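Below are structures written as structure tokens.
Derivation of every value follows stated rules applied to the coordinates shown; laboratory data play no part. Nothing here was measured: the structure is a model prediction, and the numbers come from that model. Cβ atoms are built from the backbone, for glycine too; each structure is taken alone.
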Structure 1
Amino acid sequence: MRYVFPDHWSFLLGEVALYSFVVLVMTGIYLTFFFKPSLQQVTYHGSYLPLQGRTMSDAYKSTVDISLKVKAGLLIRQTHHWAADVFVGAIVVHMLRIFFTGAFRKPRDLTYYIGLTMLVLALLEGYLGYSMVDDLLSGMGLAIGYAVLMSIPFVGANLAQLVWGDPYPGRHEFESRMYAMHILL
């Protein structure tokens, strides 16, 4: 049986997204063994001297420990990060190619809608993964997400209460909820 290979490079974007997703899953499984999704305050006594004796969340401490103590931890974290960027980028460019070539019309319209759903889920996954580290950048991202939810007319306050549990930053189980959603989506 012969495989007909497409002529244009843009047809490979789906495969790039697939392979980056495989890398994401593999590095994510490895990181799962070491990450602690807890906002409980702990004192850092690790090898990174500027943070010695500082109070921080357990999530941030485990992130620093992954980077500095776990063998190849920083490499795995960065690979996970860049695979996520490539994954979202490949999906966006793939969807743009489909849109501008008109390949979203019948009979392929269902495939296009599935791709759009995958793009939205990938963006949500990226936001959840970005927010789990509990550093200054992720805290600001969460504050912006909370403000966006609160700004939705009529249902915003109830939706923010449902997602966060309390007014921002919410209770400590929010980090566990984010972690579970990041794993399950």
Structure 2
Amino acid sequence: AIGPAALRTQMQTVQPVLEVGGSVQVQLMVECMQPFSGNPAIDFKFSSSGTDYAYSIPVPVIMTKFVEGVPMQGGDFGARWGGMTAEGLEVQGVFNGKDPIDVSALPVMVGKVTGLSVVADMLAANPNVINAAGTLKTGSPAAGGGGNKIQVGCLMMLEMNAAAQAYRLTVRTQIPSVSNTFFESVKKLLTE
């Protein structure tokens, strides 16, 4: 769920009156302040000819939109993967995809939709396993000040079985709630 502290938003001010047949474009800035799941919505209210209307319009923003890829080699990925073994940091599941698995196209799609950087040398060694790394960037101040913001390291391993149209997804991050939310976001992208 999206709590009131999860996102910071700023929306352009709109004129209070819109002429018949007119249109308006509004820019919305969204900053992730803390991990969240689900999709935010904007409440849109207006009156026309004395009748009030209200609509909740979904905003196409998920937590992975705030992830920046971290390019690395397989050795570095393996070391970081091995360093995130504490209880709750890993979420793993096996599930079937909605579409046939295209092993050659999936690494590009995974990189685009998750923001993660695919570890190229590991993919070359085994094209049925996508390893990827990134950082969730938030707008929340980090402890100790200095103007730094909280950043959460994110690692993912996606194993593909094209014949069975099945995936095993494993996510490890530095914060359990981020691991859970990131896992669910990627799973949803592959199954819906």
One of 1, 2 was used to calculate helix-only ellipticity at 222 nm (-39500 (n - 2.57) for each DSSP H run of 4 or more, over all residues; to 500), giving -21500; which? 1
Which of 1, 2 yields 13.2 [mean count of other Cβ atoms within 10 Å over residues 78-85, calculated]: 2
Work out the source of 7.5 here, i.e. which of 1, 2 gives that when mean count of other Cβ atoms within 10 Å over residues 14-21 is computed. 2
Can you rank 1, 2 by distance in nm of label points 7 Å out along Cα→Cβ at positions 54 and 142 and just name the one with the largest value? 2
Identify which of structures 1, 2 gives the largest calculated value of mean count of other Cβ atoms within 10 Å over residues 86-93. 1
